[in-house]
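Readers should treat all values here as calculations from the given coordinates under stated rules, not as data from a laboratory. None of the values given here were measured: they were computed from a predicted structure. Cβ atoms are built from the backbone, for glycine too; each structure is taken alone.
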Structure P
Amino acid sequence: MNEINIFINAFGLIGDNYEEKEVLHEKILTKDLSDNHLNETDLKQILETIITSIKEIKLLYPDEQTNITPHNCNRLDSIKFEIKFIDNTNTSITLEEPSFFELAAKHESLTSLIIEYCKTTDNGEDGNRLIIRNEYDQGPPAGTHAILSLVHQNKKWIPYYIQFLRTNDLEHEIEQIWDIEAILKKYGWCVETHKLAIARNISCCGQAGKEQFDRFIENGLEKSLNNKRSRDIFLESILNEFQEWKSFHFRLKDGSFEYYKKYIISYVQHFEKLLTKSEITSIESFLLQKWDDYNKTIII
């Protein structure tokens with residue numbers, strides 16, 4: 001009987017003094033012998049097992065700090081998994097995260113599990129997304145290979161990638177700029193990639209978003225908006241992006257109009273190289289109206 005071995009290496013913190021704790025987690029599954037390679041049945045049980053295992057591992061890193069508030073649900077910082085099995089020719093096969101998700105994404109029935117994996121790898125230490133353990137340097141955010149495997153199968157998954165990016169620490173980017181470039185190279189300019197570009201300039205701006213957006217303009221974005229329909233959809237997408245942004249809702253509730261202007265409305269100027277002055281003014285007016293609707297009166 002062939003077995004599938006799943007190895008998960010986890011790292012996190014415990015206690016008040018940032019004590020480091022490493023966990024090695026192993027699960028053994030029974031392989032479906034009807035196929036020499038990992039088939040849909042195998043991949044499904046592997047995904048389910050990894051998701052369950054990460055949830056279990058998080059319980060090993062409870063946030064029990066007594067010297068800070070508020071607490072998060074756990075202090076797990078990073079993970080890395082690999083899968084090993086022996087095929088019917090007695091050859092040992094090892095799959096790490098990128099190659100595993102490349103296989104899994106080919107099966108439409110597994111997409112919901114892949115999305116669940118991305119959600120499960122969020123909310124670790126300090127409420128941050130977990131990172132992929134790397135022996136030499138900080139790896140990319142956990143879930144990166146999972147969500148990109150879907151995006152490269154079909155552009156319909158780009159909105160999910162945008163949601164994923166919003167959970168990344170984009171003030172300390174790893175490979176996101178190149179991942180975005182690869183998506184644009186594959187699909188060109190279309191409604192979905194327009195939304196990605198807009199998000200990169202607002203909710204997913206981070207340390208390099210504005211500069212990357214300026215390069216988008218030079219690399220065909222401006223030309224792709226030459227017709228009225230595309231431009232209207234693009235402008236509507238900007239309004240939607242602001243309304244989906246957590247910071248937008250936070251600043252409304254915060255109640256400071258000065259901060260709302262500084263941290264929300266100011267982002268409209270990120271589009272000044274692409275949009276007309278009247279379009280910029282229209283978006284700013286929309287955001288001001290949202291403030292007015294929420295607060296009833298605006299104090300300047």
Structure Q
Amino acid sequence: MSISKELQESLNLALGEAAKRRHEYLTLEHLLYALLEDKGACDIIKACGGNVKTIRKELDDFMYENMETLPNGIDAMPSYTAALERVLTRAYMQAESSAQTTIDSGNVLAALFQEKRSHAVYLLEKQGISRLDVLSYISHGIPKSDDGRDGAKGNIRENERVGDDDDEETDSHGDTLDALKAYTTNLIDRAASSKIDPLIGRENEVKRTIQILCRRRKNNPVYVGDPGVGKTAIAEGLALKIQRGEVPSALKDCQVYSLDMGSLLAGTRYRGQFEERLKAVIKALK
């Protein structure tokens with residue numbers, strides 16, 4: 001796999017910047033500083049709510065005030081730091097896992113966030129940019145402002161849909177509801193709308209399910225069987241009973257959600273995206 005022309009230019013620019021400043025090592029700060037000259041990287045940062053000029057100035061100040069320069073009379077090309085090598089390795093892995101033919105600035109920006117002790121990452125996070133923001137944009141082209149996400153609070157960055165019907169809801173409760181709307185179906189709502197057919201021949205299984213759910217401990221029923229035997233129908237039958245009030249008081253106000261694995265997996269080009277979405281759903285259910 002090759003490096004894109006733009007990324008190669010950024011790496012060369014970062015090396016030149018470190019040499020010009022007489023720094024011994026080529027760091028993540030030099031790399032981010034160079035990426036700010038790349039239109040693609042700037043577009044990503046802006047789409048994620050960042051201010052390119054502010055980041056550039058803060059990077060410039062940091063490198064001037066905190067990085068030691070080589071003594072006079074010593075000329076040497078800067079060496080890559082271990083952190084920079086790790087970032088490039090992770091960028092390669094991300095590009096490979098998403099079936100890309102080249103590594104680009106988006107891969108590098110996403111990989112950068114795993115170096116938590118880096119000042120470059122600190123400056124990006126200071127702007128409210130997260131790894132999920134970057135992944136969402138480079139995977140689907142969705143700017144933070146378009147998907148109802150709160151960059152400062154980071155409540156539901158996992159939601160990557162366009163045109164959220166609840167964009168006006170910016171509090172954490174509204175944000176967590178978005179995860180449920182994106183990746184689940186509320187079976188109670190479907191039952192109330194008469195979109196679930198009556199369950200026939202599974203009364204014993206539904207009754208046993210209700211008994212297990214009402215336990216104080218070990219209250220997680222699991223349906224096991226071949227495809228097509230009616231596992232989903234049992235869950236829908238439970239939802240019907242809850243909607244009709246034909247359950248014990250402990251279950252009367254409960255909701256039943258069906259997890260849509262297709263939506264959960266759709267567009268997960270980068271490692272960790274599926275896990276982040278699943279965590280968002282779990283957080284919304286708590």
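Observations
- For helix-only ellipticity at 222 nm (-39500 (n - 2.57) for each DSSP H run of 4 or more, over all residues; to 500) computed as -14000, the structure of P, Q it came from: P
- Calculating distance in nm of label points 7 Å out along Cα→Cβ at positions 95 and 247 for structures P, Q picks out Q as the one with the greatest value.
- Distance in nm of label points 7 Å out along Cα→Cβ at positions 143 and 215 - structure with the largest value, from P, Q: Q
- Origin of the derived value 21.4 (mean count of other Cβ atoms within 10 Å over residues 23-30; candidates P, Q): Q
- log10 I(q)/I(0) by the Debye sum over Cα atoms at q = 0.08, 0.09 Å⁻¹ derived as -0.48, -0.58 - corresponding label from P, Q: Q
- Each of P, Q could give relative contact order in percent (Cα under 8 Å, 6 or more apart), but the derived value 17 comes from Q.
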